[in-house]
1. Work out which structure the value 52, 34, 34 belongs to, where Cα extents along the principal axes in Å was derived from one of 1, 2.
2. Suppose you compute mean projected area of the Cα convex hull in nm², for residues 67-114 alone for every structure in 1, 2: which one lands on 5.0?
3. A value of 28 was derived for relative contact order in percent (Cα under 8 Å, 6 or more apart); which structure in 1, 2 was it taken from?
4. Taking helix-only ellipticity at 222 nm (-39500 (n - 2.57) for each DSSP H run of 4 or more, over all residues; to 500) from the coordinates of each of 1, 2, which one would give -21500?
5. For which of the structures 1, 2 does the calculation of distance in nm of label points 7 Å out along Cα→Cβ at positions 83 and 131 return 4.0?
Structure 1
Amino acid sequence: MARLLLLNKPYHVLSQFRDKDGRGTLADHISIPAVYPAGRLDYDSEGLLLLTDDGALQARIAEPRFKLPKTYLVQVEGQVSDTALAALRSGVELKDGMTLPAKARAIAPPALWLRDPPVRERKSVPDSWLELTITEGRNRQVRRMTAAVGLPTLRLVRWQIGDWTVQGLAPGQWREVVVHLPAKAPARGSRRQR
């Protein structure tokens with residue numbers, strides 16, 4: 001049985017427990033010993049971060065080879081167009097190669113918590129929202145994908161990882177869920193010969 005914490009990581013909090021430069025860390029919100037982040041969420045991003053005490057579960061969540069879907073709510077500068085959505089759905093060319101196809105759709109502004117500080121507003125430039133689901137985990141991937149289709153990210157909230165969601169958690173709040181991992185299969189060749 002593994003412990004799994006679902007944290008709504010606030011904006012400008014690092015996905016680690018210590019920082020020599022005095023920035024906000026997970027230690028400001030979680031005091032449970034021996035849990036570690038399963039993956040990362042950028043300092044300037046918000047939303048769901050999973051922490052666990054189980055290395056196998058941590059790997060299943062964080063390692064790209066397991067292709068666990070991650071859903072983001074993204075406020076972008078400009079209007080989301082059908083052309084931009086089609087590009088995101090077919091894969092976007094980034095400096096480190098082509099992304100896998102994403103699920104992408106335009107959405108109405110979601111009912112989220114207020115961010116501190118708030119997102120800057122520009123009267124002359126509209127903004128809009130999209131929901132983006134990816135199965136990779138490249139560095140700043142969502143921001144780079146939206147920029148590649150002409151929609152710079154203003155606010156990025158990770159809403160869901162696999163079946164786990166940040167629904168109902170205010171920034172800095174967390175809840176624990178119990179995860180039952182399947183029994184480990186015996187190692188190859190470990191069976192005795194008869």
Structure 2
Amino acid sequence: MMNSIVAFVWSGWTATWPSALLALIWAAWLLSWFIGAFFSGRTEKHVRTWDSRAYRFPILAGAILLTPWTAKVLGEKPLWDVGTGGTYILAVLTAAGCLFTWWARIHLGRFWSNAITRKEDHRVIDTGPYGLVRHPIYTGLIGAMIATGVAVGTATALLGTALIAIGLWQKARMEEGFLSEELGADAYGPYCRRVPMLVPFLPQR
């Protein structure tokens with residue numbers, strides 16, 4: 001995930017305004033996210049790195065496809081031109097997705113981790129953004145990536161966005177299995193039945 005953002009930001013410095021605005025948004029998010037990583041609780045248990053390949057591989061593949069470098073190598077042209085106004089609108093949507101991730105991360109506090117982990121004194125958080133969806137950070141990232149992919153407008157960028165979304169969905173599924181086991185089905189199960197996974201206001205069975 002970070003690889004895709006870094007590559008997009010780097011390529012954005014040579015883009016013309018307002019396209020470079022998207023790179024600036026991702027640069028601000030990436031820097032703040034990195035700094036925030038120092039404020040996290042002690043990890044007691046985590047999913048093995050090898051097991052995490054189920055979501056890391058599609059995210060990495062999506063990252064490669066999303067970068068403008070891929071389109072340049074393939075000689076690919078955008079499928080559409082959203083224009084200056086469209087780019088600004090998509091930049092606002094990208095920023096909104098990034099801000100949503102930060103709302104979720106601040107609300108989660110010391111329980112946040114970039115990997116699938118159980119923190120010290122871990123418990124179910126079901127308020128704030130976690131009352132809307134069970135994985136608001138992934139929801140915000142997927143929304144921001146979709147807006148960015150539409151702004152870039154190439155077939156590879158759209159495919160890359162889809163793969164990243166699939167990877168984050170798979171990570172969410174793995175995380176829920178892990179937390180159900182670690183926190184207990186009686187604690188995590190009712191939350192899963194009450195709150196949608198990634199799409200707010202989606203009816204639950």
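1. On the way: 1: 76, 38, 31; 2: 52, 34, 34.
For Cα extents along the principal axes in Å, the value 52, 34, 34 is produced by structure 2.
2. On the way: 1: 4.7; 2: 5.0.
This figure was derived from 2.
3. Working: 1: 32; 2: 28.
Label of the originating structure: 2.
4. Working: 1: -3500; 2: -21500.
Structure 2 accounts for this read-out.
5. Numbers: 1: 2.6; 2: 4.0.
Among 1, 2, the structure yielding 4.0 for distance in nm of label points 7 Å out along Cα→Cβ at positions 83 and 131 is 2.
Taken together, the values in this text are just the output of simple stated rules run on the coordinates, not laboratory data. Model, not experiment: these values are computed from the prediction. Cβ atoms are built from the backbone, for glycine too; each structure is taken alone.
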